[in-house]
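Asker: Dropping the structures in below, format is structure tokens.
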Structure 1
């Protein structure tokens with residue numbers, strides 16, 4: 001079989017249609033075209049085409065990953081869970097599913113490109129959850145565990161001495177807005193609601209109680 005044409009797709013010029021012996025064979029991304037030197041005139045045997053079809057499938061899956069990464073970085077478990085859910089939906093609808101081999105190859109490609117890096121993911125997650133959401137260390141550890149991050153990495157990125165804000169400082173910041181809302185409550189009720197709020201954020205009871213007592217005196 002001979003490559004007779006390689007044409008950019010109209011909707012996505014970074015993807016190409018590859019024609020073998022004058023007929024459309026498969027779509028491919030830029031990386032596959034360049035790495036495999038897919039140019040008109042190149043002759044391919046059956047095994048070459050099978051490998052290219054597999055790599056083209058992985059390349060197409062990469063397009064989905066780029067869209068996901070535009071929202072935020074993902075852990076390896078999140079990527080695998082994404083396809084587990086998609087395959088379940090496809091199975092219910094009677095559609096083709098993504099093979100495990102393709103998923104494994106995709107994960108390896110994402111790692112080589114530096115897109116999957118669970119340590120960097122965990123570090124970024126801690127920063128966002130501490131600074132924006134005012135989450136406690138305990139709550140963040142639980143979240144990272146759910147994301148499939150190894151225990152060693154979780155412990156490394158949540159070491160107290162490596163964090164900019166202490167649990168007390170963070171609890172106080174988390175509570176500030178709520179205390180303004182609850183300022184007209186009678187003291188006992190205010191303290192109860194404040195402690196319950198901090199406990200839901202994952203703070204230890206002793207931390208919550210101490211911060212609430214100090215903050216309540218200022219209201």
Structure 2
């Protein structure tokens with residue numbers, strides 16, 4: 001909690017003001033949804049990792065992660081979010097903590113990991129093992145994988161099992177470069193659209209619940 005307040009202080013916002021901004025952002029989205037007549041559109045409160053989404057840092061204690069993310073998740077709940085979505089996680093501890101905080105706020109939650117070129121999380125955990133570990137602690141409503149090229153995700157899906165049915169969505173990188181290469185790139189790598197589409201389509205046979 002103290003770390004979160006210090007980050008808010010750096011931006012000139014108190015904890016109460018950060019909560020207000022999160023609620024205001026959701027109200028803006030709700031107003032846009034209502035004006036467009038899209039009543040079935042779900043509003044997701046989106047989270048990122050506490051650290052670098054491309055670099056695995058220290059092992060994260062789930063209770064610490066739950067306490068860190070809880071204020072924002074609670075603001076999502078107060079603002080009328082339909083669910084919480086967290087993206088680009090590099091390890092399981094933070095995922096478990098976020099699921100706990102979302103459950104405490106009575107919100108559905110999705111967890112999205114990122115993987116390296118070998119299909120493993122940046123901390124070295126196989127995707128299958130990461131999903132199994134988070135499932136064993138209650139688990140989210142569903143999993144996703146994001147910020148990785150489909151050819152990288154394919155390596156992760158080579159491990160067979162029912163765990164793959166828990167993955168509902170993919171948000172791929174267009175570039176096949178590694179996270180380290182992307183971090184130091186000086187120009188945008190747009191990738192090859194045909195290669196991207198072909199590689200993405202090839203994943204469908206592994207993911208029976210891909211939506």
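FYI, it's all coordinate maths here, none of it is from the lab. Because the structure is predicted, anything quoted here is derived from the model rather than measured. Cβ atoms are built from the backbone, for glycine too; each structure is taken alone.
Asker: Where does the value 54 come from, among 1, 2, when percent of Cα pairs over 15 Å apart, for residues 38-85 alone is the thing being computed? Don't skip to the answer; put the middle values down first.
Answerer: Details: 1: 59; 2: 54.
Among 1, 2, the structure yielding 54 for percent of Cα pairs over 15 Å apart, for residues 38-85 alone is 2.
Asker: On to the next question. To test your reading of the models, identify which of 1, 2 gives 0.10 for FRET efficiency 1/(1 + (r/R0)^6) of positions 22 and 110 (r between Cβ atoms, R0 = 25 Å, to 0.05) when calculated.
Answerer: Details: 1: 0.10; 2: 0.90.
It traces back to 1.
Asker: Follow-up question, since we're still on this one. Going by distance in nm of label points 7 Å out along Cα→Cβ at positions 70 and 182, which of structures 1, 2 comes out largest? Kindly include the intermediate steps, with their values, before the conclusion.
Answerer: On the way: 1: 4.1; 2: 3.2.
Structure 1 comes out on top.
Asker: Thinking of 1, 2, which structure, once mean count of other Cβ atoms within 10 Å over residues 54-61 is computed, gives back 19.4?
Answerer: 1
Asker: Continuing with this model, one more query. Which one of 1, 2 has FRET efficiency 1/(1 + (r/R0)^6) of positions 102 and 134 (r between Cβ atoms, R0 = 35 Å, to 0.05), as calculated from the coordinates, equal to 1.00?
Answerer: Working: 1: 0.30; 2: 1.00.
This value belongs to structure 2.
Asker: Suppose you compute FRET efficiency 1/(1 + (r/R0)^6) of positions 94 and 166 (r between Cβ atoms, R0 = 25 Å, to 0.05) for every structure in 1, 2: which one lands on 0.90? Please list the in-between numbers first.
Answerer: On the way: 1: 0.00; 2: 0.90.
Matching structure: 2.
Asker: Now a separate question. Which structure, out of 1, 2, was helix-only ellipticity at 222 nm (-39500 (n - 2.57) for each DSSP H run of 4 or more, over all residues; to 500) calculated from, if the result is -14000?
Answerer: Details: 1: -19500; 2: -14000.
It must be structure 2, since only it matches.
Asker: Still on this structure, I have one more. Supply the structure label, taken from 1, 2, corresponding to P(r) over Cα pairs in 10 Å bins from 0, in percent with the calculated value 8, 32, 34, 23, 3.
Answerer: On the way: 1: 7, 24, 21, 17, 13, 10, 6, 2, 0; 2: 8, 32, 34, 23, 3.
The value was obtained from structure 2.
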